[in-house]
Structure P
Amino acid sequence: MPVKIRLARHGKKGFAFYHIVVADSRAPRDGKFIEKIGTYNPNTNPATINLDFEKALDWLQKGAQPTDTCRAILSYKGVLYKKHLLGGVAKGAFSESDAEAKFNKWMDEKAGRIAAKTDKISGDAKAAQKARLAAEAKVKEERAKAIAAKKAEAEAAAAAAAAENEEAAAAEEGVAETPAEENAAE
């Protein structure tokens, strides 16, 4: 029975969520499986991977073949590297304690890279938010200037209209007084 380590798709349309399973290669993708060894959520950044390390390593040592995507996931989590180191121990290339030290060093470096990526992502998000707020403040300031200019224009127009009305009223009074004086002179 050829055994594969592969993904079984779950989740809704456009928002896939996967179970990492060990299954007979002849079984359908989301059908019967032997054992579930983890989950993979590609919708988060970085992708969320929950994997039972020991079970995955055990199945690899028994001869299970991972698919391309699962190979990448197992490599990312260090399962393939651990299998490689255990192969070196079996051949006598180095001791088990040396293999464990190499693996722990690799895991620490990997954790540092992952932490740096998450910090960079959160920093980029904060910088983008700061830039959006600055752009918004600039637009608000421009709008305030435009509104102030319109108000000044309206006030100037109102003052000019008032001045014209006063002049017209004064002219009417002057015109009205002139005929009265003419009538008085006759």
Structure Q
Amino acid sequence: MRKLLLLLTLSLALPLHAADEFREIKWEALVPKDWDPAKDFKALNLGKLQDNDPRAMEALEKMKALWDAAPTEPTLAGARIKMPGFAIPLENKGGKVSEFLLVPYFGACIHSPPPPANQIIHVVSKKPLANLHSMDTVWVSGTLSLQYANTPWGSAGYRLTLDKMENYSPAPPKDGVRKR
């Protein structure tokens, strides 16, 4: 009888453990396969335009509007994911942060223009996080939703309800040489 109870307990516990797993994804997964933000700019030779050229200014405004409305990947709605990125705190109350942006590269959103909305994740933590600073590299794990947010640092196309955050240190390359 004990063996039967133990087997029953284990069979019920295994699915619960599997449900806590997060699928590791890369930034490219956030971009729909058919989205081509460059298609509207192929006829424009930006290399021949001066910064003060009205056509350059018009192209920049058009690109910003296109990137702010960048489409999200619908198959990721409700996905439990894990991914690395750079943190940009949105507020800091008493040294603790409850909301931040996760971006794919160092300096994103700090410099202009910010990445497309489908490359910015608005991360929300139920529990305030201590010692999170701008451009810290972190792993985030949580549930992703397709929810736009306009912030002072850029438009986010996704929202992640944070379950877990860890420091991120990329492994050095196997040959010991970092590529730039």
Structure R
Amino acid sequence: MLKTYLKVIKRTKKEINTITPDNYYKNIYEIDSQKLKENNIDTLLFDIDNTIAKVDSKTIPEETIELFKNLKKQNFKILLLSNNHYERVKPAGEILKVKALSDAGKPAYKTYTNALKIINSKKENTAAIGDQLISDIIGAKKYGIKAILVDQLSKENNIQTGLAQKLQKHIVKKLTKKHLFKEGKYY
């Protein structure tokens, strides 16, 4: 994580491309599922903390439960992919009635290999969705899957997400100066 951060700060073009999301939306509800289908995306890897639920919250918003039901009706394969622990991830998977991988180790390459084996999918048909450039976007892009960034649900963080958010703010500042990314400019 820190190695990639330093390369981005030094403006290594390859690393800047791996940290820039393919799409950026205000939240998961804004993502156009029809557009995903048109681009042959049938598999979605969702981060949990601050993407579908507030950090460490045991509650999943009703709107999120409905979204997941709708996505499953559209035949999307869904996997929750989280660096958080089993005790946090398993209940979220049960509530949403989807498979879940805890202690995933994002952004490691093997994380995505494992995820796609679990859900029996191919990387060219997969999109990863999360709120963190460093763990969610870099890992997906380096693996070769579509990366979708959403804004954090809450400004509250645990130790792990708090450090990543501090690094992310600095990276966003650098990307904004280069006109490569701007918070709140959704696409």
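We did not get these values from a lab; they are worked out from the coordinates using the rules stated. Everything numeric here is computed off the predicted structure, so don't read it as measured data.
Brief remarks on what is shown
- Computing helix-only ellipticity at 222 nm (-39500 (n - 2.57) for each DSSP H run of 4 or more, over all residues; to 500) across structures P, Q, R gives -24000 for structure P.
- With relative contact order in percent (Cα under 8 Å, 6 or more apart) derived as 29, matching label from P, Q, R: R
- Which entry (P, Q, R) yields the derived value 2, 13, 23, 26, 21, 11, 3, 0 for P(r) over Cα pairs in 5 Å bins from 0, in percent, for residues 73-168 alone: R
- Given 16.4 for Kirkwood radius over Cα pairs in Å, calculated: source structure among P, Q, R: R
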